[in-house]
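What follows draws every value from the coordinates through simple rules; no lab data is involved. This one's a predicted model, so the numbers in the text were calculated from it and none came from an experiment. Cβ atoms are built from the backbone, for glycine too; each structure is taken alone.
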Structure P
């Protein structure tokens, strides 16, 4: 069983989603199924089929979350340090063409959200950044073409 690295915040989000699915969503869909059954013929009952579909999604997501949580390797970023970029690092990059600066935290595969400044460890940019230090330049191929960045700062917070 392969461990999945994630931050404490990412782990907490997974646990919260699982709890919500089990305590709120699951009982609500069971109630909806019960009410739909009371309407009679199930073969032409759209409410019943919609509730069954929702139940299927919820149960699948519960299994997926339980698997991720059981394989989680929670890394406390505040205890990390160093000059080299690694999982959990908050990195400030400068685009070498436009001098535009952006900051990302390198997080687990399930936590990535570029708009929120969280870059998945599996993203092409994160993969080329691993092991680099302040002052290093990296080139990454993105859907919009090749981009070059200079590492301006590396922090662990």
Structure Q
């Protein structure tokens, strides 16, 4: 978390751009649709969730762009790399690995992370969402072990 805070201060300086970039990246990358959309596109060829996520990100990007300025365009390449890497991983793993229960669990964790970001944005409580990001790996690790054991 300290490394990210230093990076935000270096990129944004004393302006609000750094905080806007951090918030934008978190909202764009940890949402359930940002993870499930590329998986569904890779595994089943269904682009619906990916396009829905793109429209939601577009609206959010317009709001953040109006609030924080043109610097918010820096989020686009990061989002492309994030969703592209998820798509490639899902494409080359077996389609049976990304079962309905795994996608549901990842969606639950992603939804919780979005909720924590919203609580932090509303200043209800100071939550460090970046510290919670490894939670996205827990369902994947659980289902990997489940498949190995054969439960």
* Structure fact -> The highest value of Kirkwood radius over Cα pairs in Å among the shown structures P, Q is in P
* To do: Could you tell me which structure in P, Q was used to calculate helix-only ellipticity at 222 nm (-39500 (n - 2.57) for each DSSP H run of 4 or more, over all residues; to 500) as -24500?
  => Q
* 3.7 is what came out when distance in nm of label points 7 Å out along Cα→Cβ at positions 53 and 77 was calculated for one structure; which of P, Q is it? -> P
* Between structures P, Q, where is FRET efficiency 1/(1 + (r/R0)^6) of positions 21 and 133 (r between Cβ atoms, R0 = 25 Å, to 0.05) highest? -> Q
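Thinking of P, Q, which structure, once relative contact order in percent (Cα under 8 Å, 6 or more apart) is computed, gives back 24?
Details: P: 24; Q: 28.
Only structure P yields this read-out.
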* Compare mean count of other Cβ atoms within 10 Å over residues 101-108 across structures P, Q and report the one with the greatest value. => P
